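Given below, in the form of structure tokens, are the structures.
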Structure I
Amino acid sequence: MKKMNLNGNNHNSGNLPNANNPNQHELLCRLARYLNEQLPEGTLVFKGGLFLGEYTGVPRYTQGVDVSIASGSIYASIRQVLTMFGEQLVSEGVIVSYEVCDEVVEGRSGGAKYRDSTNRVLLSVDISLIGHIRSVVVRDTEVAGTVRLSSVEQMLADKLTVLYSRKRFRRSKDLFDAWQIISTCQIDLEELGKCLAARDLLPLPVDKAPFNEAHYGELKHAYDRLVIRNETTQELMVKPDYDEIVSVVGKFTIPFMEAEV
């Protein structure tokens, strides 16, 4: 991992964007736009919390930009772009250090972290290598202009993948995201089924279902502790009751457990 620690007297930490400052969102959008503009067309597929609001209309707070690539051969160019972005932020006094991962392989992400004067991660980018990116749309976004974006079905499949794994207990935000997608978006069930099948999750395994007796209480505890903020205003978002989450997400996934799609 390449690390750059550049501390100087001209860095004013009082002006740094943070979780209570809308500049955090502006900085994330700037990072996403920079990646999209600096790299060859077709290189990146954007996904994750920053872009989820493009589908749901309600952006959820996140500290990072999530991206998929289909080949590791492009990562050297991505690393250079991430380094240039870090140097630019350092020169502006926005951050004091950054670190860029040397490589990306399947199962281990690459990307970068950008830190303020307290060594707190101000923003990050996560680059995941996925050999076959299945479901992509080209869309005009408020975040970064015209981008290649994971379809809403692919984003939901990503959330369900987490919920049907042990990661569910430390990533309860994915439960909220799944509920929000199901509640607000038109889902192509056939396409979702194909996205799940590509992850070997069709049919959904009943024994790993997030709401069964073995997992219900632990997941509820994680969800109750979850704090959700609006990405642009930083205001707290109202979470639905856990029972509503169970009802909406649970009922939606039943046909996929039965492999009827």
Structure II
Amino acid sequence: MGIIEIEGMEFYAYHGHFAAEQVVGNRFLVDLTLITDCSKAAQSDDLNDALDYQIAYRIVKEEMEIQSHLLENVADRILDRLRKEFSTIEKVKIKIIGASIGDVTENDVKLASGRNPAIILGFDVKIDSSAKDLAERSGVKVEIFDIIYKIAEWLQEEVEKKTPKVMVDEVTAKIKVLKVFSSLKDKHVMGARVESGMVSLGQEAKIMRRENEIGKGRIRDLQREKNKVEEVREGVEFGCQFQSEVTPAPGDILEIFITVEK
């Protein structure tokens, strides 16, 4: 099975229960998700065996042009025609959203309710009291803006809030192991050189051998010309005690890293 998504189809149509909606009309956005058997097209690599996006779009466009009181009626007609046109379709999902002009009304709230997330964005408009009460009862979030670019900023913040966070290791410095003087259990005394960045006492590092990570450890002591130091800059050779279960070898690269959330 394959999933085909056609999103952001925009139409101006005259759907709605109220007389004004059928006279003035509104802008509608339609998203279409088709779950279909793509095996024949995948094997043949022939466009004739694939689902024709243009036909799918034409069906949506033609049905959107037929005036209806309810969007449910429009969606049902679209689904029926798609199933008749494409025999390989297993499942269809359609989302129709109205983008109306004017103040936020009860009808706007009713259209948004039941969706996840249920959000209405308005620019330089008001929300009447009955719509506000219904939004609060229905759990629909209504945000009104008087500066257009604030909408984009708000949307970006919402996307960032809802985007799953992952922990990522970022390399801040690289050390080349020049010589290992001694190793006792997990403590290794060695000479090294900072290849890039800056190395500080207590930092964690990955042991890289031929570009493969073989272990991790931590800088426990730093010395420069037999003097203890807190940090060593790029290009400088130094001695250190490195704590790790894995013994480093000359030529290994120690990658100093920090773990950040992204």
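I, II: which one has mean projected area of the Cα convex hull in nm², for residues 81-208 alone, as calculated, at 9.9?
Numbers: I: 9.9; II: 18.0.
Value 9.9 for mean projected area of the Cα convex hull in nm², for residues 81-208 alone corresponds to I out of I, II.
For FRET efficiency 1/(1 + (r/R0)^6) of positions 201 and 225 (r between Cβ atoms, R0 = 25 Å, to 0.05), the calculated result is 0.95, so let me know which of I, II that is. Show your work: numbers first, answer last.
Working: I: 0.40; II: 0.95.
Comparing all candidates, it corresponds to II.
Of structures I, II, which gives 14 when relative contact order in percent (Cα under 8 Å, 6 or more apart) is computed from the coordinates?
II
When you work out distance in nm of label points 7 Å out along Cα→Cβ at positions 105 and 145 for each of the structures I, II, which one comes out largest? Don't skip to the answer; put the middle values down first.
Details: I: 3.5; II: 2.4.
Checked I, II; max of distance in nm of label points 7 Å out along Cα→Cβ at positions 105 and 145 sits with I.
Taking helix-only ellipticity at 222 nm (-39500 (n - 2.57) for each DSSP H run of 4 or more, over all residues; to 500) from the coordinates of each of I, II, which one would give -8000? All intermediate terms of the calculation are to be shown ahead of the outcome.
Working: I: -12000; II: -8000.
Comparing all candidates, it corresponds to II.
Out of I, II, which structure matches 19.3 when Kirkwood radius over Cα pairs in Å is calculated?
On the way: I: 19.3; II: 24.3.
Derived from the structure labelled I.
Just so you know, all these numbers are worked out from the coordinates, no wet-lab data involved. The model shown is predicted, which means the values in this text are computed figures rather than measured ones. Cβ atoms are built from the backbone, for glycine too; each structure is taken alone.
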